[in-house]
Structure formats: structure tokens, C-alpha cells
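Below, each structure is written out as C-alpha cells.
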Structure P
Amino acid sequence: MKKILFKESFKDYLFMLIGILCIAFALKSLLMPNKFFDGGVTGIALLLYKKYHINIALIFIALNIPFLLLGGKLINKSFAIKSIIGVIILGLCLQFIPFPEVSHDKLIVSVFGGFFIGLGVGFGMKSGIALDGIEVLAVYTGKKVGFSMSEIILGINILIFLIAGIFFGLEAAFYSMLTYFVASKTIDYVVEGFEEFTGVTIISSKSEEVKQFLVLQMGKGITVYKGERGFMKDSFEVSTETDIVYTVVTRLEVRKLKSAIHEIDEKAFIFSSSIKETAGGILKKKHAH
């Protein structure tokens with residue numbers, strides 16, 4: 001048990017360190033030298049840095065800590081403490097590590113600045129911390145005003161990009177929006193993984209053949225529910241008992257699965273739904289070496 005806890009803690013701190021270094025690199029080597037911005041508290045810090053020449057490390061820490069302290073009340077104290085430590089370490093990296101300027105090509109700066117910001121925030125989230133307090137603010141504000149978290153974050157970021165456009169020109173604002181978009185997509189990939197999973201439910205009179213195909217040929221775990229086939233005529237009549245087979249596949253396997261099921265039973269009823277996250281169970285067949 002202690003070994004497992006140590007392994008998990010080590011992984012969390014490793015992810016936190018990777019996240020911190022990625023964000024520091026993106027800011028010092030790409031965004032700051034080119035007057036590009038991001039969304040969230042990071043974007044606000046960059047605006048204040050460029051407009052008023054305030055030390056970026058100090059303003060980043062000062063802006064984030066109040067929101068993270070609020071996170072201690074909304075989430076838990078451990079989250080707040082770890083997040084504050086992470087933000088302070090990030091501030092120290094911004095202050096003392098001399099990251100070199102990489103490029104002044106606007107497209108490269110915008111895309112890769114967003115990529116490394118997203119990578120950093122994503123690894124921070126995987127380690128259980130927030131390296132940008134914007135989501136904590138959105139959770140708190142959402143409870144007060146009735147907007148969803150995504151609507152509040154979008155509203156704050158639109159305001160940031162409008163201010164960037166007013167003070168630093170529309171070009172800087174447009175490239176900053178691209179940076180934010182790339183960062184958002186990268187966060188999704190880091191947190192949720194590159195493979196998107198799909199839950200598939202199959203209702204077939206040939207359920208035994210379907211189950212054998214899924215388990216033996218596709219190497220999938222399945223869940224079987226007991227149901228009844230019914231139909232409407234003059235009144236509701238139950239026809240026969242049936243197995244309802246549920247499995248989870250990657251999006252690349254959906255077409256193969258549907259084609260195979262229709263070969264087994266062309267009258268099979270199949271419906272699917274996207275799954276954001278999975279844990280445990282059998283999702284993939286192990287490769288033989």
C-alpha cells in the first residue's frame with residue numbers, strides 16, 4: 001500500500017514539474033517576447049506585464065493565489081496547498097531560469113506557445129493541481145450568477161482578447177485567440193487522452209454470437225443486461241426476452257464493430273455514445289510480443 005502511494009505521489013510531482021517547465025518555457029521563450037497572450041489568469045498577467053511592465057513572476061503569483069485559496073474552500077485544502085506551491089515554483093522559474101527566445105515567426109509562436117501552455121496546464125491537472133486559477137473563479141462565480149463554468153471562462157477570455165486588441169492591435173488579439181484555441185485542445189488531449197472512447201449498446205436475437213465476437217475477436221470486455229423485446233400493436237405486448245450487450249471501443253474501432261455486428265445479425269439494433277473518460281476494465285486487447 002505504501003509503495004503504491006509513493007508511486008502515485010512521485011508521478012503527481014513529476015507531472016507537476018513537467019507542467020511548470022512547459023508553461024515557463026512557453027511564456028519566456030515564445031509569448032512574452034512577441035506580445036502574444038493566452039486566456040485565463042495567465043492572459044491577465046501577460047496583459048499587465050506588457051502594459052505596465054510589472055514583474056511577470058510577481059504578478060502571476062499575486063493573481064493566482066487568491067483564486068487558489070478560494071479553491072481550498074470549494075474543493076479541498078490539499079488541492080489549494082499543492083496548487084499554491086506549484087504556482088510559486090512556476091513564478092520562481094519565470095524569475096530565475098533564463099529561457100532563450102526561440103522564434104519571432106508569428107504562426108510558430110502562436111501555435112507552439114499554445115501547445116506548451118496546454119501541455120503544462122494539462123500535466124498540472126493530471127497531478128491534481130491548478131496552475132491557472134481561472135477555473136476556480138468560474139466555479140465560484142457560476143454558483144453566484146447562474147452561468148455555466150465554460151460560459152464564464154469564455155466571457156473572461158473574450159474580455160482579455162478585446163483588451164489585447166485595443167492596446168496591442170487586432171493582429172496580436174487574433175494570434176492570441178489561436179494560442180488559446182491550441183492550448184485548450186492540448187489540455188483536452190493531455191487530460192482525456194488521444195483516444196476517444198465510444199460506448200456501444202447492441203440488441204440482437206443472436207446475442208451469443210455477438211458476445212463471442214466482442215470477447216474473442218476484438219478482445220473487449222462486455223456487460224450484459226437482461227431485457228425484453230417489445231412492440232406496439234393494439235396494445236403493448238412483450239415478445240421475447242433478450243440480452244442487451246454493452247461494450248466500450250475506441251472511435252477507430254466503431255466502424256469495424258458495426259460492420260461485423262450487421263454481418264452476424266442484419267436486424268441488430270446498435271446505438272453509441274461518446275465517453276469522456278474510462279478507468280479499469282478491459283478496453284484493449286494486449287499485443288503479443
Structure Q
Amino acid sequence: MNPNPPNAFRPGDHAIQSGIQLKGVCKSYGDEWERQDVIVELTAEITPGELTVIVGPSGCGKSTLVNLIAGFEKPDRGEILLNGKPVTGPGRDRMVVFQETALIPWQTTYQNIVFGPNLRGDLKGAALHDEAVRLLRKVGLGEFMHKYPLQLSGGMQRRAELARALINQPELMIMDEPFRGLDAMSRGLMQEFFLKLFEENRRTNLFVTSEIDEAIFLADRLILLANRPSHVRAVIDVKLPRPRHYAMLSSPEAYAYKREAMAILHEEAMKSFKATATSQDFIDAFSRRTD
């Protein structure tokens with residue numbers, strides 16, 4: 001465990017030519033009069049075949065970072081590399097599952113799955129049909145392929161979106177708080193299901209969450225972000241064995257990871273609170289309760 005690294009590279013990472021590398025990434029919004037720095041000098045690496053989880057305080061810039069890696073936005077400074085090549089825009093090599101469902105409501109589950117390959121024409125006919133059916137069965141939606149999104153539960157919609165991403169065979173899966181809004185039981189089941197998919201093929205994954213237990217349960221490595229302007233605050237390698245099950249979260253090892261991560265994130269959250277609170281008396285009273 002490393003509580004305060006200068007960046008999220010491991011020793012020797014400068015030689016890695018695969019996965020995602022972020023080098024001195026900066027992003028701000030607004031004009032010169034009201035410029036707001038969201039990300040400043042963020043350096044990190046998403047290792048091939050690993051499940052990297054990013055955790056940070058609310059509003060620290062996690063979704064902005066997702067947009068930069070996905071190519072939806074460009075950094076003001078710094079560079080983002082995929083397999084050693086600059087990311088210049090969106091591409092099928094990176095698929096994003098968002099916080100809110102992005103399924104097309106007037107298309108069936110099956111039509112949503114085949115939409116991307118049909119549009120590009122890179123997988124056609126029987127081959128496309130067979131792969132779509134295989135994935136739908138894999139995610140437990142074989143009997144629901146002709147249902148529309150509004151006819152599916154929240155957990156089913158998430159599984160459909162996973163299948164839609166996987167059919168594109170991306171090099172990197174980007175999960176932007178995908179289970180947010182699900183009830184506790186559905187969320188736990190989706191975490192276990194997602195881990196099963198990951199452990200079957202070890203596809204490189206970047207998972208963003210605000211939930212510490214979720215992060216520890218899923219991650220090979222945690223990257224903890226500082227409060228805005230965001231940068232890497234700490235990196236924690238999670239050495240829990242795979243395959244994982246929920247009982248592991250009660251282990252002394254998991255508790256140690258959680259305690260370390262919570263201490264760092266609490267410190268960052270307090271910085272944000274103190275920066276925005278208007279009453280010094282309230283700040284002082286709150287600080288006495290948390291010191």
C-alpha cells in the first residue's frame with residue numbers, strides 16, 4: 001500500500017506500451033475570468049488485464065476523467081495514450097457503460113445489442129446474430145431479447161448494456177458508476193455478475209465508483225483521487241484472491257484496505273467541505289466532531 005505517491009505509475013511503468021496511460025493531464029472549464037480547474041497534472045496508468053477502480057469525493061472530476069479517456073473531450077494539457085498511441089477521439093477500442101441507461105428505448109434488447117456492429121458493418125448476418133444471442137444468453141437475457149428497455153428491470157438494463165459493449169470487443173471497458181441507482185440487492189448481484197464476466201476473460205477494465213466496499217470488492221488496484229482540482233492522491237493494490245465472494249469483505253484484509261481508503265477520502269471530503277462552507281463556527285464545530 002502506498003498512501004501518498006507522486007502519481008499512479010508503478011516502478012518501470014515508463015516502458016509499458018499497452019493499456020491506458022495518462023501523463024500530466026489537465027482539464028478546466030470556463031473562460032479566463034471564471035476558469036475552474038477540474039483535473040490538474042493527473043498521471044496514472046490502467047494496466048492491461050487488470051480491473052482498475054477509481055474512487056474520489058463527489059464532484060472531484062471522475063466523470064470528466066471518463067470523458068477524457070473515452071475521447072468525448074480533449075485535455076487542455078498532457079496526453080492520454082492507448083497502447084502507446086494518443087487518444088484523439090471516441091473509438092470502438094473503448095466502450096463506456098454510463099450511470100444512466102443509454103439503451104435506445106424504441107429498439108428491442110436484441111436490436112440494441114446489434115446496433116453498433118450493424119452501423120459499422122464489421123460483423124454481419126448469421127455471425128452477428130449468433131454472437132448477439134450468445135452474449136444475451138451469457139448475461140441471462142436470452143428470454144428477453146425481444147423486450148424493450150422499459151420492459152426490463154434496472155439490473156436487466158445494466159446486463160443488456162454490458163452485452164452491447166462486449167459485442168464490440170473493446171480493448172478497454174469503462175464503467176462510469178454503472179450500478180448507481182440500483183437497490184442494494186440488485187447492486188450486489190450486479191457486482192458479482194460483473195466480476196464473473198471479468199474473471200472469465202480478464203479484459204482491461206476501468207471502473208468508477210463512489211462506494212468504498214464496491215471498489216474493494218472489484219479492484220485489482222484502487223486509484224484514489226484528491227478533491228477538485230483532481231489528481232492522484234493515493235494508490236492501493238488490492239491483494240484479495242480471485243475469484244471473489246462477498247464474505248471476503250468481512251475479512252481483516254478487506255477491512256484494512258477500507259480503513260486506509262476511508263481515511264484518505266475523508267480527508268479530501270473535509271477539504272471540499274471547508275472550502276465551500278460559509279459559517280466558520282459551523283466548520284469549527286464540525287471539525288471538533290471529526291478530529
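No lab work stands behind these numbers, since they all come straight from the coordinates. All figures in this text were calculated on a predicted structure; none of them were measured in a lab. Cβ atoms are built from the backbone, for glycine too; each structure is taken alone.
Supply the structure label, taken from P, Q, corresponding to mean count of other Cβ atoms within 10 Å over residues 131-138 with the calculated value 17.5.
Checking each candidate, the match is Q.
State the single structure among P, Q that was used to calculate FRET efficiency 1/(1 + (r/R0)^6) of positions 171 and 211 (r between Cβ atoms, R0 = 35 Å, to 0.05), giving 0.05.
Clearly, the read-out refers to P.
helix-only ellipticity at 222 nm (-39500 (n - 2.57) for each DSSP H run of 4 or more, over all residues; to 500) computed as -12000: which structure among P, Q?
The read-out comes from structure Q.
Tell me which of P, Q gives -0.40, -0.50, -0.60 when you compute log10 I(q)/I(0) by the Debye sum over Cα atoms at q = 0.07, 0.08, 0.09 Å⁻¹.
Derived from the structure labelled P.
To test your reading of the models, identify which of P, Q gives 19 for relative contact order in percent (Cα under 8 Å, 6 or more apart) when calculated.
Going label by label, the one that fits is P.
From P, Q, which structure was semi-axes √(5λ) of the Cα gyration tensor in Å, for residues 67-146 alone = 30, 15, 11 calculated on?
Structure of origin is Q.
Thinking of P, Q, which structure, once distance in nm of label points 7 Å out along Cα→Cβ at positions 83 and 219 is computed, gives back 2.8?
Source structure: Q.
Which of the displayed structures (P, Q) returns the greatest value of distance in nm of label points 7 Å out along Cα→Cβ at positions 27 and 59 on calculation?
Structure Q comes out on top.
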